[in-house]
1. P, Q: which one has distance in nm of label points 7 Å out along Cα→Cβ at positions 159 and 175, as calculated, at 0.7?
2. Using distance in nm of label points 7 Å out along Cα→Cβ at positions 271 and 295 for the comparison, can you identify which of P, Q gives the largest number?
3. Of the structures labelled P, Q, one was used to calculate helix-only ellipticity at 222 nm (-39500 (n - 2.57) for each DSSP H run of 4 or more, over all residues; to 500), giving -11000. Name it.
4. Can you rank P, Q by mean projected area of the Cα convex hull in nm² and just name the one with the largest value?
5. Upon calculation of FRET efficiency 1/(1 + (r/R0)^6) of positions 39 and 279 (r between Cβ atoms, R0 = 25 Å, to 0.05) from the atomic coordinates, which of the structures P, Q produces 0.00?
6. Which structure, out of P, Q, was mean count of other Cβ atoms within 10 Å over residues 135-142 calculated from, if the result is 16.2?
7. One of P, Q was used to compute Rg and Dmax of the Cα atoms in Å, for residues 47-230 alone, and the result was 16.1, 45. Which label is that?
8. Comparing P, Q, where is distance in nm of label points 7 Å out along Cα→Cβ at positions 191 and 263 highest?
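Each value in this text was obtained by applying a stated rule to the coordinates, not by laboratory testing. From a predicted model like this one, the values you see are computed outputs, not experimental measurements. Cβ atoms are built from the backbone, for glycine too; each structure is taken alone.
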Structure P
Amino acid sequence: MPALSVLLPVRDALPYLRPALASLRRQTFQDFEIIAVDDGSSDGSGEALEKAAARVPALHVIHTPPRGLPAALATALTHARGRWIARQDADDISHRRRFELQLEELRGSPETAVVGSRVRLFPAGEVGVGMRRWVLWHNALLAHQAMANEALIDSPLAHGSATMRRNWLERAGGWVDRGWPEDVDLWLRLIEAGARFSKRPEVLYAWRQHSRSATRRDPRYLRDRFDALRMEALERGVLARSRSLTLIGVGRSLVRWRAILATRRRVRVVEAPRPSPGLVENLRPPIVLVFGALAARERWRAAFRHCDTMAERGQFVFIA
């Protein structure tokens, strides 16, 4: 029985499969199996996986119709035998010590449910300005509390870099296709269930950027779908017991969220780029703050720290 199961969903990834599989085969930790789900590929990826499986006993291939990433991951999980579950995308590359170091973290921290790592984006010519900002933000979030507090901004832990305790993954319900970002959906459910996250400070995962990637083409990742996910998380969280809220922000993001929230709650809007003296003390929770810039969020956090009754994700939360 392998200790670790690596879930590898594959959809038309033929140009990238060989380096992705090679990065797994050269891992310093070797007690793992690879569950590859060919999600209806039409470019020969399925055949390439079968040829690789003939040479690599640890590689198990499952073929399905094209159903999407969440369904492919759910299928892979039902076939996995390990007590630890790792993700790997078919166009990305894992550092040779990735599993060794992530399992070291999980074994040494029984309270930790999910371990990621810092990531790099490649090739440089395909990395846009937005993704450069994202990776700087992502790589600065190492502790659980920092990731949990930023979870409604974007994915605070790169999905492909994650290694998890299977029991926590199953407790949260695994991957579910609800038409929005499946990674953030899972992270939010895990955090709400009490799971703790960690991130290795080493760069252990290389995320390939290209025009055919799901991040750029899948409608699940469009802003309106992300907003729907955020709205549901707000209603399960800070807005669960209140029919009214205070909304703070500036610009178009404030206008957008006012329109979204006003359909379900009474909204008091405060247009304020910075916390001014006396403003924070007079605010009534629940409070939703809309700031895309980390520096702005940190200014407001610093102001709320002076109020004993204001706890992040309890009385106030940040969205983007």
Structure Q
Amino acid sequence: MPSIDLPPNPRRADWRWQLRHALRAQDFGLAENPAWPCRVTPYYASLADLSDPADPIARQFLPDPRELEPDGFGPDPFGEDGPAAVAPGVKQRFPDRVLAQVSLACAANCRHCTRRGLLGRARAARLGDLLGALEARPGVREVLLSGGDPLLLPDEALLRWVEALDALPRLDAIRLCTRTPATLPMRWTRPLVRRLARCRRLWVQTQFNHPRELTPEAVEACARLVERGIPVSNQSVLLRGVNDEPAVMAALCAKLQRARVRPYYVFVCDPVAGIGHFRTAPGAAAALRGYLLSHLGGLACPRVVADVPGAAHKRDV
């Protein structure tokens, strides 16, 4: 594992500073993957033990030569650039919900990203297109604001999306899909959370994959949301060499419960080109499910599911 001198005070509590000082592959002495460039905040990089070649945090942001090897998968298994696209950046895979890619950037480019093959050529959604899609689809009751990561938008731009959707009485839920509680927790400033909390149908859906990601800063970010009445749920991805040891996933779920974040899903790694080396052996997800059921109470036990191309719903393992 390469070594690196992080910027001074890499856990500095200023989210704009974190983004300005984002690290790239060359900062770690590694070759870049031009199809999916390395980008990571100093904060998240500081959680990795770069002296350990198998560090579970570093594996999530450092490029790996295996990403360039054929693995039998395609860049768009869920048809997001095809049948699911109802407008630029607006997708519908399920009858009751629509997803809008409101940002094309992330605080950290996760190496296991489902959209890693799409974001480079994607167009961000426009609010007018989303509202038009909702008007034409009266059965939609949830909207997911995703990306990229919506929290990389400036406050006013993010609030414009949330407040426009909150003005639609027909919606039951607005989901903010973001990894920033894990990768950029200082983004959740008190003024932003206070304004978001005015929307009583807002949910934050995040992704913690390893217990070490639940730092005091991350727990504080989640607490600000929960204490303002915004529910937070977690969707982990089952990743080989990161969290595929059942005891590690159980420890993560227990820490999430302690932080008042609901462990909602553990996803089998999606069949996306470039991430085959993260996929676990057949049977691993089922064994994990059995372990979690026997070691955790119901509030801490997530559903273990697979998102299968063409399926009408998530499939339980």
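1. Working: P: 0.7; Q: 2.6.
Among P, Q, the structure yielding 0.7 for distance in nm of label points 7 Å out along Cα→Cβ at positions 159 and 175 is P.
2. On the way: P: 2.2; Q: 2.9.
By distance in nm of label points 7 Å out along Cα→Cβ at positions 271 and 295, the leading structure of P, Q is Q.
3. Values: P: -11000; Q: -7000.
Comparing all candidates, it corresponds to P.
4. Values: P: 16.5; Q: 15.2.
Across P, Q, mean projected area of the Cα convex hull in nm² peaks for P.
5. Working: P: 0.00; Q: 0.60.
Source structure: P.
6. P
7. On the way: P: 16.1, 45; Q: 17.3, 54.
Corresponding structure: P.
8. Numbers: P: 2.3; Q: 3.8.
Going through P, Q one by one, distance in nm of label points 7 Å out along Cα→Cβ at positions 191 and 263 is largest in Q.
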